[in-house]
Structure I
Amino acid sequence: MISMDLTGKVAMVTGAGGGIGSALSLDLAGLGADMVLTCQSSRKKCEELAKQIEAMGRKVCVVQGDISHPEDCARMVEEGTAYHGKPIQILVNNAGFFYDVVPLIEMSDAQVSKTIDINLKGTMYMSREVCRRIVDAGLPGRVVNISSGAGHSGRVNFSNYCASKAGVLGLTRAMALELAPKHINVNSVSVGYVEVGRWEGDEGKDAVRANIIPRILLRRPGEPRDISRMVCFLVSECGDWITGSDFKIDGGESCGRVPFQD
């Protein structure tokens, strides 16, 4: 019988206050995991989320910091570990940044650095701190890195974001190679068009929708739960023999070209 029970495990979700992060946190807790929720500026949202998780009978703590700063990553992991009294065994690197949309030739050094620092370096820093403790404890573990369709193909005015997410794909494969002997599975999920974060309240969303939806085979935007279901599959026993792989959750957008509609 298939089981997705995570009882007894501690899971950390970065960027837990966002739409996808909230869904991830609730679904992992729903499978029995105790939780560490990380945030940079959305502490109030995370504290509200923590109350919902506590109502499920799970232990949960909120830790705050900037994942682009290695010292913050070390502190947050240490705080989460101390709160639960045991190592974090499941890490979902969900936190990301993609607000600086501008042509490359107009892009500032700060716009390049911020996106790379959060999306790629932050994923590396958090993975290093969590996996180091898993290995020291001699336990098995799971890491899921959240990438994007933009890591597989170019996007106009998104060169910094595309580069950062393509880097996450390479990082995932390298981590899988290094950590398989330590019984840590590492995979990535490449997310398509989900209307959270930047798209919420965006005045140009209707124009974006008109452009993107016809390219999606299932003819709708993704929902946060579409992403969290795959992550839950990968971190449960269902993912025991899966590592170093990427899963595109995009409604079929990356499958191929769709004929133009009249």
Structure II
Amino acid sequence: MEKSKMNSFKKRLLAAIVMAPLTLVLLYLGAPFVNLFCMLCGTLLAWEWATFVPNRKNALYAAAYTSSVVMVSFLPGFYFILAMLVMLIITAVVWLKAKAEEHRWLLVLGVPYITLGIGSLNWFYELTNNVLLIWFVLVVWGVDVGGYLVGSTVKGPKLAPSISPNKTWSGLVGGMLLAALVSYLYFRFWDINMRGWFALAAAVLAVVAQCGDLIESKIKRHLGLKDSSNLIPGHGGIFDRIDGLIFAAPFAVVAFLVLVFSLVEVG
């Protein structure tokens, strides 16, 4: 591994050593810590989005994003319709306020992107439990770590060279395999059945999370940015760290609901 990449990996590792245990503890403690954690991440995402997308009203957009995500973070899942109504109203407000902005569509996109991503983490927790929420987070982490290590070592054909030159097919496969392995070992630790099925689900989520990573890369490339911010040493910003997580979270919620309704019909 090149020296510059090794230094970057060391910074990423040190930051992960600090952040990962704290995150897992908060998720394990459950409500209201899960809600507070999601609200914190959502607030940081709101600040980043209002900052890295060029605009004339940073404070207004940051307040709009934050208001939407805070409402969702503290509204229980059975208030889903109310949460969506709030999100749509705030989206409409941003659309009207951003009519003279160069990047109007990106400013508007910030509302549903952040709100649905963070909200889905809350909803997934409410639908399942903290054990499955931690599983979901560990799986996405496995995608990032496996993709980074395998991709930077094996290299090979580019995954999407016009969007993210450093992403490779080998990295995607490495991320899928590590995500599946992490899933299998996690459920073996908790002695939960269906480990193979969950490992397969983890591999599928790995692909979805990678799509979220590529979408963020596309946005940053469009804006001429390398990182969403410099908040986390070696990692960039909070959006750089949880782009795959918030993109995959709505898919995880939908998949779980489909599974539940399927089992109910069979029963």
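Where a number appears in this text, it was derived from the coordinates with a stated rule and is not lab data. What you are looking at is a predicted structure, and each value in this text was computed from that prediction instead of being measured. Cβ atoms are built from the backbone, for glycine too; each structure is taken alone.
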Work out FRET efficiency 1/(1 + (r/R0)^6) of positions 99 and 211 (r between Cβ atoms, R0 = 35 Å, to 0.05) for each of structures I, II, then name the structure with the largest result. I
Parent structure of the calculated result -12500, given that helix-only ellipticity at 222 nm (-39500 (n - 2.57) for each DSSP H run of 4 or more, over all residues; to 500) is the read-out and I, II the choices: I
Candidates I, II; FRET efficiency 1/(1 + (r/R0)^6) of positions 59 and 75 (r between Cβ atoms, R0 = 25 Å, to 0.05) computed = 0.80; producing structure is I
For which of the structures I, II does the calculation of Rg and Dmax of the Cα atoms in Å, for residues 91-130 alone return 11.8, 37? I
Structure responsible for 0.80, with FRET efficiency 1/(1 + (r/R0)^6) of positions 83 and 179 (r between Cβ atoms, R0 = 30 Å, to 0.05) calculated and labels I, II on offer: I
